[in-house]
1. Once relative contact order in percent (Cα under 8 Å, 6 or more apart) is calculated for every structure in P, Q, which label goes with the largest value?
2. 22.2 is what came out when mean count of other Cβ atoms within 10 Å over residues 197-204 was calculated for one structure; which of P, Q is it?
3. Thinking of P, Q, which structure, once percent of Cα pairs over 30 Å apart is computed, gives back 45?
4. Assuming -18500 is helix-only ellipticity at 222 nm (-39500 (n - 2.57) for each DSSP H run of 4 or more, over all residues; to 500) as calculated from a single structure, say which of P, Q it is.
5. Computing mean count of other Cβ atoms within 10 Å over residues 101-108 for each of P, Q, which one ends up highest?
6. Which of P, Q yields 31, 14, 8 for semi-axes √(5λ) of the Cα gyration tensor in Å, for residues 221-260 alone, as computed?
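Bear in mind that the values in this text are calculations on the coordinates, not laboratory data. This is a predicted model, so every value here is computed, not measured. Cβ atoms are built from the backbone, for glycine too; each structure is taken alone.
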Structure P
């Protein structure tokens, strides 16, 4: 082979490598939110779940807040204490009717959730406060995606939306996490309240059934920066329209590769998953994280 031919082959190979690198660089990086920490592996919404997620490099800890009788923010998806999530002196108890000291009598790591066969029990685990979870912030560069568990249909279970938002903001400012917290809710009243109190806090509008375009949902939720739909509501067209309006799309809760592939194809900004470690590995294998 002539030297000139070798030169052209080398140039062509170099050019192809540049094009491949450019194509990979254009692929959007998809962030991973650990749903309730990492409930596929550890008891949900507990310090062990959050520590597990942090140790494996999640981008965002997703968690839920309720309020005790003595106005302490605690981390729980449900307004009730019940098995298999927590076991204690009663079969069921309403968080809002108990003090933090009373809630600490419950073990929220003793039992495993039968829905998650990989979940490992951590006996003796108590329900954490938001203060304790925010204290994990120095362990990495991850963010917090905090849901206010509130509903206009059950006002007795929570303080007012305004008071709920104020309690959350108090903890955000205590830990200086204004740039690292997203406030999300299905009940947009807390989002509206937070926007008035602290416009710098990012807001995320959660929806399970709303078929409208994401920009319309965000507008109703105090012009939220993020819309977080149930993952089956996501289409490439809706995501593209949201991005054009400057809105991010962060669907929940996708745990299967086939669903991840659909969300990747739709070009979502992040995915909330019960199994964030598996999702991280999946995205990294595709050069998307």
Structure Q
């Protein structure tokens, strides 16, 4: 994939790198242009939300193509800076390998494999944490509708943690890892443990909704059983979640990624306004 993205890169006369959206569509796993266009639109919104001029990074133009019968038709395309490509990857599905790799490839202006792999590990942890946040928000909504308040949600989650961590409650795990009590435990867990917590929470969400479970005791029992099941599965592979060391505060990691994004935007350069022939402004 790295060599493929390298080969698709174009350059303006001033040295600014860019890619054509139509060239990236299939390598990024999009079979249809309309679906890719939706992702591009979200990326443009992300660029503007970050207070950057989307016109510097996304330049739309029309071009003529020759189809099978020899006729010609006009299609839409985009010139995209490295920063634009990064935002497109960020707005894609990170569970797809081409998207996960592209997030890293376009974020880093390097060809060093060890740096790419490190960035991908960081991104996988951030993605896992985001999924856990969403599944816990869903659980909180689900159980609130079934008579459980915020304090009850905290108790359910702590008992689930005790089942996952071999008897250690959330507070006890924080003490083991030296985490201040006002910070979420999950912000310091490795990717595997975050994913384990998310799996148990998703199972609880599913069964609470499917079986219409009501009240704190019933939902607590469900959540404990699901965490016990996940722990048992990990145990079969010799993994004990409470034995895995903590990792860097995910808030620091998020701040570093945001800082890298700002640096990437500046280093990506700006695209010129063009007519319908981008070849007039790009080097062969």
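1. Q
2. Q
3. Computing percent of Cα pairs over 30 Å apart on every structure in P, Q gives 45 only for Q.
4. Working through the options, I get structure Q.
5. Values: P: 18.6; Q: 22.9.
That would be structure Q.
6. That value comes from structure Q.
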